[in-house]
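Just so you know, all these numbers are worked out from the coordinates, no wet-lab data involved. Note that this is a predicted model, so its numbers are computed, not measured. Cβ atoms are built from the backbone, for glycine too; each structure is taken alone.
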Structure I
Amino acid sequence: MKTTQPRTRQHGFTLVELMVTISVLVILLAVAVPSLHRFTVRNQLAVARDDLAAALGLARMEAVRQGASTLLLATSGSLANGWQVCADNGSSACVAGPVVRLYAAPPADVQLSGPAALAINALGVPAAGASTYTVCPAGGGSGYVVQLNASGTVDVDTHASCP
């Protein structure tokens, strides 16, 4: 009589179990990735909004502190390239010397619009009156309005729609 060895249980996944697991993972990723992109763009908008509001506040504070006009000046003439806060030489250009603060360009998903140069006088008020900046997602949608009022205060509001 022939004796048989007892079968030992093999460990691992079958091909069917592996395919079902991969299919569930693909479905979950298909749902999560677009939401993650929208989340990232919203955060980039909030960072650009906060940086712009902080730059306006810093320019105002430096103007009052130094008793001289300061500028919020777009880098290379466009806010898309970043901006800086610096002392004004009287002709909407930075005084030679150190820049108070330099801000990096926003991500490609964020569009900024507004004056490329904004002078704030020694009293902390904008020399040309109120100025408005918009912070929008590149593809359109809902964004923000950052405004420096004629009194020198910074207001941030939700913008209903962006072009």
Structure II
Amino acid sequence: MVQPMTVRYVSADFLTSSHHIFGQLKVSQTGVTGLLSDPRNSYIEISDASLVRIQQPDKVINYAQMLWLVKSQAVAVCIHKREYAGSTAVLRAGYTRVLPYHVEITTAIFEVTGTLDWSGRFEFSVLMTEGTNAFILLYDALITSSFSSDLHIDSQVALINRNYISTLILTRKSPPEEISDE
């Protein structure tokens, strides 16, 4: 007997180079990470969407029952519960311990601070090229816009499109007592 696939709706913020979209995303057990890394679809469907310009974050310009967003145009996707991210296993040969790295990322429009979980010694070239998923996960993220001081998004998880990353700074590595063996 085949079990039916569990589907749920997750609230999320989507940032493009020009707009901030808030709405509901339909995800399965693979979570938002699985949905964004699915190579069979180049778009995502957002239900009950509100569309706002980055320059005017307090003014909703449109509501839509259904909005389609091309995945490659999403600079960041923010979700407010870690369990909605889905499987976040990091597999790299030779390392089994995941270390939290505090980072600051800039794109052409956004500044992002958060924690990147990484196996072993951090390597920027590997971060930018490893795997097929265009999005990297940051935990406890804060996103601000360089165009509008009013845009602030606090998120437990932010998926950042690596194709939009301009700079990355390691601000500090967590001391050993903060590292967990989970």
Structure III
Amino acid sequence: MNDVGIRAATSDDCESIARWLSLPAINRWLGSEWRGAEVDARRVAFMLKRKDTRVFMTLAAGKPSGIVVVSNIDAGDAVALVWYALGESALAGRGVITRAVELVLDRVFTELGLETVHAWIHPDNRASRRVLEKTGFKVAGRLRDATMVDEVRADRVLFDITRADWQAGREGR
């Protein structure tokens, strides 16, 4: 999708983000700090204020459609975790989040000077796996029995991408 953009999330976005993160189809895949609870706007506002986190609104045709979050930013080691959610299910399969993650990677590798960005997914989260693979992430390993989905213990599949990988992939596009 060509008309995808990103912008920094603001306090005006907290209600939409909270609604999206509360959707069962999204919430089940999240980390334990979000999973299994209805997310309220106050929690999202707190996340926006964290110094080690950047939250980007994904815009499709100019309208908010999801988020890409860069968290656990460690400036000393130049690493961070990325996670994302497509809030508007009607846009599924159109590459909205994939494009948004690409735009965020451009920013964090250039503006924040990160060297490595990592992510994790549940093995059954095929859509999230496609996003990571399409944006150049590589499987980096597996943490066994490291998460819960639908009250069942499961592995976390780890992915990462380095600045060098990202730049090489951009040249190949």
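Per-structure values
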item: Comparison of I, II, III by distance in nm of label points 7 Å out along Cα→Cβ at positions 24 and 64 - largest value held by; result: I
item: For helix-only ellipticity at 222 nm (-39500 (n - 2.57) for each DSSP H run of 4 or more, over all residues; to 500) computed as -9500, the structure of I, II, III it came from; result: III
item: log10 I(q)/I(0) by the Debye sum over Cα atoms at q = 0.12, 0.26 Å⁻¹, for residues 8-71 alone derived as -0.29, -1.14 - corresponding label from I, II, III; result: II
item: Comparison of I, II, III by distance in nm of label points 7 Å out along Cα→Cβ at positions 80 and 120 - largest value held by; result: II
item: Among I, II, III, which structure scores highest (criterion: Rg/Rh (Cα atoms, Kirkwood Rh)); result: I
item: If distance in nm of label points 7 Å out along Cα→Cβ at positions 112 and 144 is computed and equals 1.2, the structure in I, II, III; result: I
